[in-house]
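Engineer: Right after this note come the structures.
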Structure I
Amino acid sequence: MSKDPQLGWIILVDKPYTWTSFDVVNKLRYCFRTNYGFKKIKIGHAGTLDPLATGLLIVCVGKETKNAERYMAEEKEYTGCFRVGETTPSYDAETSVDEVFPERVLTMEELQTAASSLEGQQWQIPPVFSAKKIDGRRAYVSARKGQNLEIPPSNISIMRLEIRDWRQPEADFYVKCSKGTYIRALARDFGLALNSGAWLRSLRRVSSGGFRVENALTLEEAIDLIKFKSLNDSGLS
């Protein structure tokens, strides 16, 4: 890291559960302003994580924000859990279960066959509860008001979708995918492939391009790093 964050920093943060990506960026922006005395500083993230997801969030600072789009375009890897036999309107735990399917015993082989059928390049319809902009408004704003939306599909690629454990009705998975993939929508499509329903019980981003969550800091550690660097680089310590 350079002494001056304005010249370009990358901070890898392990995003906490229930925090939005903007919450993390806003917290770090405040920390930079407080500790460095900046009135303004460019800071942003390279790829949104839903509030109910955890894991790798790439935070770009200063001149490094110019590279955010490049980082965002990289392939991503996630682990998580699908809950099979039910659906929710948001395809995750943000909303309550709205449909329960007849229970039937499913084998690991059936689950992996369904998962494999979703691999490859495809058109994916994003969730209505998403940050996708429709007519200049975030889709989730209209969805939470109960308004009907038609969201155009996005071209994505699923390089690998693997079921790693099955404790009916929950399936642990690993996925490697392209930019723009909604894992909640993948949960929906997984349920359809099983002639059932499914929603995203949990999600964790483990990598983005060459960056991995093992090298990320907790939010508290990131704040401490900024405080330490500001003191150290100013010659006060």
Structure II
Amino acid sequence: MKLKIYKDYNELSAAAAAMIIDCVKEKPDALLCFATGHSPKLAYEMVADRAMKEKIDFSRCFMIGLDEWMGIGPDNTGSCHWFLHEYLFNSIKIDASQVHLFNAFTKNEEEECKKMNKLIATNGIDLMVVGVGMNGHIGLNEPGTSIDSLAHVAELEEITKTIGQKYFSGNTTINKGITVGLKQVMEAEMLLMLANGQSKAPVIKRAVEEKASTDFPASLIQQHKNGFLIIDSEAASELKKELE
């Protein structure tokens, strides 16, 4: 793991955007896996802006979503589907055939997971962007998820359901999520974990300073072969000084 601490959210986002673009330049047919949420939002907007200005070609890339709330439609502004299209996919004009997102209304959860697993197994993930949940989850891999997990449907912890409400315009029932598994996270060629703000400081402290364990999935980045923890000074504020 490489720890990268930036002055603020803007600099953090610019750094992450540059790494995404560099990956695409080096491998034009890369498979990219994207999380949603506040932490990566500006980075995606910066990717889209640079792609337009610098005429960066994403047409051969394949993009997948890290997770999705079960039972939430793609037109709902709280869905991961809506977020990725709004802040990234629409702007870079990638063809729909080059995108695979979980179907939150699937009648066959096992088959839906198998589709994602097959796609990842066939191509391998070249770069994955993740955030960090307040309980340390990566994607919707809640604490205690097996390190050998592949795509699966997860029962959400209360803290995830409560904090998840911020993405919706009104109170919304979210009990389960569908997510790429921890084995696939750890096997990604490059993992970018983004976190910003004072509220994430205790989470980052645990992720960096505690022994790596599925009890706090974010801590597994310590063991990633090519993992980058990209945070701002506020999120880094509780780290031991010798780590900075």
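Engineer: Quick one: log10 I(q)/I(0) by the Debye sum over Cα atoms at q = 0.09, 0.13 Å⁻¹ came out at -0.34, -0.75 when computed from one of I, II, so which one is it?
Structural biologist: II
Engineer: Further question: Between structures I, II, where is percent of Cα pairs over 19 Å apart, for residues 113-192 alone highest?
Structural biologist: Max of percent of Cα pairs over 19 Å apart, for residues 113-192 alone: I.
Engineer: Further question: Quick check for you: by FRET efficiency 1/(1 + (r/R0)^6) of positions 57 and 217 (r between Cβ atoms, R0 = 30 Å, to 0.05), which of I, II is greatest?
Structural biologist: Largest value of FRET efficiency 1/(1 + (r/R0)^6) of positions 57 and 217 (r between Cβ atoms, R0 = 30 Å, to 0.05): I.
Any read-out appearing in this document is the output of simple, stated calculations on the displayed coordinates, not a laboratory observation. Computed from a predicted structure; not experimentally measured. Cβ atoms are built from the backbone, for glycine too; each structure is taken alone.
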